[in-house]
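J.: Below you'll find a set of structures to go through.
Any read-out appearing in this document is the output of simple, stated calculations on the displayed coordinates, not a laboratory observation. Keep in mind that what you see is a predicted model, and the values were worked out from it rather than measured. Cβ atoms are built from the backbone, for glycine too; each structure is taken alone.
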Structure I
Amino acid sequence: MLLFNNLAMEGAKMKKIIALLATVVGLAIFSIVNVSGGKLPSVGYVLVGPKNDGGWSMRHSQGFDILTKYGYNVTGVESVVEADSGKVFAKLARKNDIVFGTSFGFMKPMVKVAAKNPDTIFMHATGYMGSDNMDNYVCRGYQARYLTGVAAGLLTKTNNIGVVGSHPIPEIVRNINAIALGARSVNPKAKVNVIWINAWFDPPKDTDASNALYESGNDVLYTTGDIPSVVILAEKESTPEKPIWSMGNDAPMNSFGPNRIVTGVIFNWNLLYKEIVDKLAAGKLEMGQKYFRGLKEGCAALSPWGLEVPQEVSNHVDTLKMRWINDMQETNGQHWDELWPFSGGYNKRDGTPVAAGSVDRHQLDTMGYYVEGIAQPFPTSE
């Protein structure tokens, strides 16, 4: 692990007063009041990968870096193994007013550390467990994934879309499901093939999985990790006779394959970090909010279109995106709300119907099944 400080610690650590205002409405909501003589709260965070991984951890690191421009003291630890994260959280909790964990696997260790450090606020990305001093936050990546799925369904010639899966956690599963739902909304013959590598940042495994998907006839390739293997492969192997397309992930990856990349989901975590930390500084941060921001807020977005993407495809997807953001889009009488496409009704892979309007936030946070259109059985374990 490499400890890095974005801003030097100055003066004695600010004192905090946490006022707990319990409200019985299914969740206990607590107001966090910071009385610090005008000083801003100090911020700690933990990354699962290196801060220069080109994807997930890089975008989080960039989001925290922006806080320093507003005067916040920020300390981060990168490349933390999820099983060892509890020790890192405990160390950061002793020196900071709020601590962020940026990987799903950090959730249970953070719960334990939060219970032992009631005077520190803890925020966990992509999970669902919380407490009096711990809350969750995430960007609605599935919204952008759905739109990329629409593009993939329009572009595929083989009707086979390949995905390199990182870990089969709920966030990644719902993103892959969103790809399948998007693709099949415009191309009912499309199917999604998934190879899991059980790693966030493992270039050899990612490359091997990308090659396997390509060699088995998938002509639109995705990754859910931080390696642009699929983008590099599509740029290298695509020919007029056998066109290959790729999708980026987490951060813009166009530079690795500007011609054959389609687009990709990108995250602007700085918006959430600024919102949460500013509320803490103002004494207005509440627990139990489960911060969830998407296309409308700019937390999740599409990266720039690739140079060779047909204009009719990019225009179609951009129109859907703007109509969705402006609450104007419907399909078969179903309004595209913040939970779309899962709010519209669909079938699970085994044919079990999921009724329109029956999926809530908790079901998204804990999603553990495939939708219709994904070829492989759902993995039973990592």
Structure II
Amino acid sequence: MKLSKEQIPVRCTIMRGGTSKAVFMRMGDVPGEPAARERFLLALFGSPDQRQIDGLGGADPLTSKFAMIGPATRPDADIDYTFAQIGVEEAYVSYEIICGNISSATGVYAIEEGLVPAVAPVTTVRVHNTNTNSILIIKVPVKGGAPVVEGDFAIDGVPGTGAEVALDYSSTSGGATGKLLPTGNVRDTVEVPSLGRRIEVSIVDIGTICVYFRAADLGLTGSELPGQLPAEKYVAAEEIRLAAAALCQMPQSDGKNITPFQIMITPPRDYTSLPGEAVKADDIDFLARQINVDGWMHKAFSGGASTCTSVAAQIEGTIPHECSSVAATPRRVRIGHPSGALPIFAHVERDTQGTWVVREVHFSRTVRRLMDGTTYLRRSLLDQ
């Protein structure tokens, strides 16, 4: 095979983790200089372009994700993991979040690549997430020296079943702001110009920092699905996000910021999911819809946001707690999202000083390696 020198070959792997897909690469195969890395990743995914037709992106934020894996730089970790969200129609690369779905694939990838020895029946992989400088604990079922693929564990938003990969996010509290409750309050009020009034919000920082607001405050039922929100509701949600970021003193610049995630909450009610299946109010603790920058709704629910939401629901006085009345006790919090229901185990309580602390929070995903190979990047897009 003879190829033009106008293209640069780069080895890569595509992994599905939970309800997302990402391109995985070794740290040594990715440019280290920030501007060069951004050009590299935009070229890799074919962004900015609605279809991402000239790259590996899948024309959807859930498949426009990148994971970089390298040797551990902390003694309490086995590998380093850096996550990047790549814009689809916008030319941005964001390193703000962990991505719970893709982080589930890091342990499997590390074992398959020989970075961590396979130990049956379960291999524990300690992952240093460089985005938040936190340690994620991934437990991967192993048989015959390799991660198990088949199993009977199912998650809404992914067809079929697979082996259960368990994630412990207990150490991610305060990853963005240094505090579980960034403002020190369980509720704050923010001005929403498009609504012409102030509304109550709750801001919680674990997994991925989120700002919570009532669906009713935007004149919505909370059971809406992707594609059903009027444009002005996305405008209001973005105004809420920016106001929450200001309260948390989180810099916002160049249109590249995607956090805090905007989470719309409503008490449990019956609804029909994206796959057309009935979700009963008795099977969930509340409804949640993850609204993101660029005006789109998550088709399921991200791992980082689900971690944060399960914890927020156990903190008395927050909007998720108000809508669910979930007790602050070890239990599975059931989140009703567009593709179905998602259970997340959490244990939150007050310490001796009365401060809310997270004792435990974990969830599970299924993972599968989809492709190994070589991708080709246009040199002209890199040499700028």
Structure III
Amino acid sequence: MSTAVYVHFPWCLQKCPYCDFASASIRRPDVPHQTYADAVLRELAWHRAEGSLGQLRSVFFGGGTPSLWAADELGRVLSGILAAFDGHAPDLEITVECNPSSLDVEKAQALAAVGVNRLSVGVQALDEGRLRYLGRLHDAQGALRALRSAQQAVGRVSGDLMFGTPGQPPEAFLAEVSRLLDLGLSHLSIYALTIEPIFVFGALSGIGPIVDAKDLHYALTFSAVEALLARHGFEHYEVSNYAKPGESSRHNQHYWLGGDYLGLGCAAVGCRTSRPGHARRVRNQPNPKGYLEAESLSALQAEAEDLNGQDLVREALLLGLRTEAGVDLAFTAERAGVDPLHGRERALERQLARGNLERHDQHLRVPKARWLHMDSITTDLF
């Protein structure tokens, strides 16, 4: 079985008020470029010492803001990852997430020079007022410049946009999507603003100023974006992701469809199967200082959970049904060691009768027309 690798870079220049990812603010001069690379490579060596890592499917540098990391140090980590695996997928995808405030032509070309072949740019908005509301450090022109810089350096570029901020009508958001289409991007990730209770926006929502617009405009915006992108030749291959044919994120598809993944770096999460029906999910130390000072693999791992066959089935349904491809029942049965539909026959029959599910041979999927009802459908199957 092939394995994807996720490398977490835990620092940002500024923490966004809506963000629930593990990250901490840092000044540019204080980024520990070499020290962090050394720590990630040390962790990788510990994993390699436990046994073969197999075939490498993809590498994804996320964060945080990995575009803050010096390209030569990121490249050193990437070289170590490539050397640690027995083989690589012929279409190996290597992605770095970037913020426009830390991506220019020079940086994009430096990343390409060390082997990165895909850049994902966190635009989030192209309206100046919304960018300020979201706490972003760039302006609209800065975002567009970053995307053009990425396109000059690598062949595959994705842009992220967020909808659902208070007072934003669907037509205003569609205009922002159209501006990205004008650049000729081949992949877009489009998702709704989510208010997380433990972060700044969540705290404010409890006293009144923040209005979660998801319930007001989500369905209308979701449908309008899907129609617009379909007219421009994009496939809606996952609830929040759109791509031109052949341009979907291979790393994310591997994860959504139930593949193993190795997490490296502070706060990284990994999940790997040892045999059918047995997997172990591990989360690393979320504190950068704790991660950097760890002297063994067990010391840097903050949490570990053993997953059985039913756990793996639930994850396969939860993630796979969000995709156009749906759940590969045969693959899931092989990985989980159990029949994924056993005990779910009545719920399956009910959802099939309602048109909320479709089954084609060994694939189970939610029709796109029902994607807005995804939560209730998957809850019924659990």
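J.: Comparing mean count of other Cβ atoms within 10 Å over residues 103-110 across I, II, III, which structure shows the greatest value? Kindly include the intermediate steps, with their values, before the conclusion.
T.: Numbers: I: 22.0; II: 29.4; III: 18.8.
Greatest value across I, II, III: structure II.
J.: Quick check for you: by distance in nm of label points 7 Å out along Cα→Cβ at positions 87 and 159, which of I, II, III is greatest?
T.: Numbers: I: 5.3; II: 3.3; III: 3.9.
Across I, II, III, distance in nm of label points 7 Å out along Cα→Cβ at positions 87 and 159 peaks for I.
J.: Still on this model: One of I, II, III was used to compute helix-only ellipticity at 222 nm (-39500 (n - 2.57) for each DSSP H run of 4 or more, over all residues; to 500), and the answer was -9500. Which one was it?
T.: I
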